[in-house]
1. Given a value of 2.3 for distance in nm of label points 7 Å out along Cα→Cβ at positions 26 and 162, point me to the structure among I, II it was derived from.
2. Between structures I, II, where is mean count of other Cβ atoms within 10 Å over residues 82-89 highest?
3. For distance in nm of label points 7 Å out along Cα→Cβ at positions 98 and 122, which structure out of I, II has the highest calculated value?
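Derivation of every value follows stated rules applied to the coordinates shown; laboratory data play no part. Note that the coordinates shown come from a computational prediction; the quantities given were computed from them, not determined experimentally. Cβ atoms are built from the backbone, for glycine too; each structure is taken alone.
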Structure I
Amino acid sequence: MANNSKFSVQNLDFYYSDFHALKNIDMEIEENLVTALIGPSGCGKSTFLKILNRMQDLTPGTRVDGKVALDGIDIYDKRMDVNDLRKRVGMVFQQPNPFPKSIYDNIAYGPRTHGIKDKAQLDQIVEESLKGAAIWNEVKDKLHQNATAVSGGQQQRICIARAIANQPEVILMDEPTSALDPISTNKIEDLVSELKKKYTVIIVTHNMQQAGRISDKTAFFYEGVVVEFDETEKIFSNPANDQTQDYISGRFG
């Protein structure tokens, strides 16, 4: 395992009942970098993402073989506390999904479930999380309004703030801008570049340009296999694999 590896994935195979969805994946995901997962629809990117915080446990009939280690500890070990894992590895989904409650209560939700009751402490977490998601100035006077009443781009940043509030180490993002307009997309992309100063970010994106702009490393998935994983600049300018070249140049996908 590389010294600065946050996640170390070795010989990973994943099955939906009989369907072999991910095949023999080896990947070292480094700390405080943005790692992009690219590839055509249905190639296993989102499945891989959900394996990293065991969201796939919620799907019946699935099986994981191989090793997925966070800071050297196997997350599929029976002693792993899944709630603790999901606190450390936060998730932001494709569609903004704020809870139908106030902006404040959305952000305070995680800290409260982890036992923080002090109002001053919650106020501070809410403010810091919204600032961390670059949305504090837009919503600081609306904290007690319903989070579903703001724009889609703002909702997505509220969801990022909700993830930050748990003080995660890793933030997983599953196509976080695919439902957003270009201006909101730019805001999220700028935010991702800031987030990596404090967190390890792993993002699934269909948008090649986005991967090129915001990620440090890129993994190209095709039919459940990682075809190539390297520095983003190398993947986009001089990929080692013809299949990667064909995908990036738009010949298929």
Structure II
Amino acid sequence: MTKIEVNHLNLYYGDFQALIDVNIPIRKNKVTALIGPSGCGKSTFLRTLNRMNDLIDNVRIEGEILLDGVNIYSEKSDLIQLRKNVGMVFQKPNPFPKTVYENVAYGPKIHGIKDKHKLDEIVEKSLRGAALWEEVKNRLDKPALGLSGGQQQRLCIARCLAVEPDVLLMDEPTSALDPISTLKIEDLLEDLKKEYTIVIVTHNMQQAGRVSDYTSFFLNGEIIETDLTDNIFSKPRDKRTEDYITGRFG
């Protein structure tokens, strides 16, 4: 079942075309990995899925992105609701300079939840969802910036989960982490996809092979091919995909 349908998406920074006629179905409750060399449009594309590119001057977008059949680029689109439904985890952990508890409760509070008992439930559920509860349950009132890098990144995932999104976008979420923390987040994705649709940009092809169900290969702003991850890595249809995967360039 398709959660997001991208049709004929083009994106321009001024005169420069960064995305060229991108078409891709993103399937519900699956992990879709975006791979390709640096500067090929992966992160730019990821940011179109919750309209983060709207914040950049001189950006022009054509085409449509349907989330549950509704075009997120229509004039009627509610940006606040969109970014609640489509959460984002960035490359470097970016917890707020607040306590662990306040980091997770921040989103629900903005969306009008004030009841302390309800917030306590959301914080625990979200931290459990990010596989962090057992590590931080006795330090909820301590500064989030005192956590390790891997814990901070899982806290950022918990912060996304707290507003109950449908989709999680992850932009190289483990690139700043050590191997053990990376493995914890990779294991977490297997659990998270039971409830969420996940799109992950990764520069690590082994990671894409381990965590994703589908993979899209980007090159110079175009999607060269999208397929089941096993097919992309074992029998790619396009010579350029094969060259990239086997390390001939990139």
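1. It traces back to II.
2. II
3. Once distance in nm of label points 7 Å out along Cα→Cβ at positions 98 and 122 is tallied for I, II, the winner is I.
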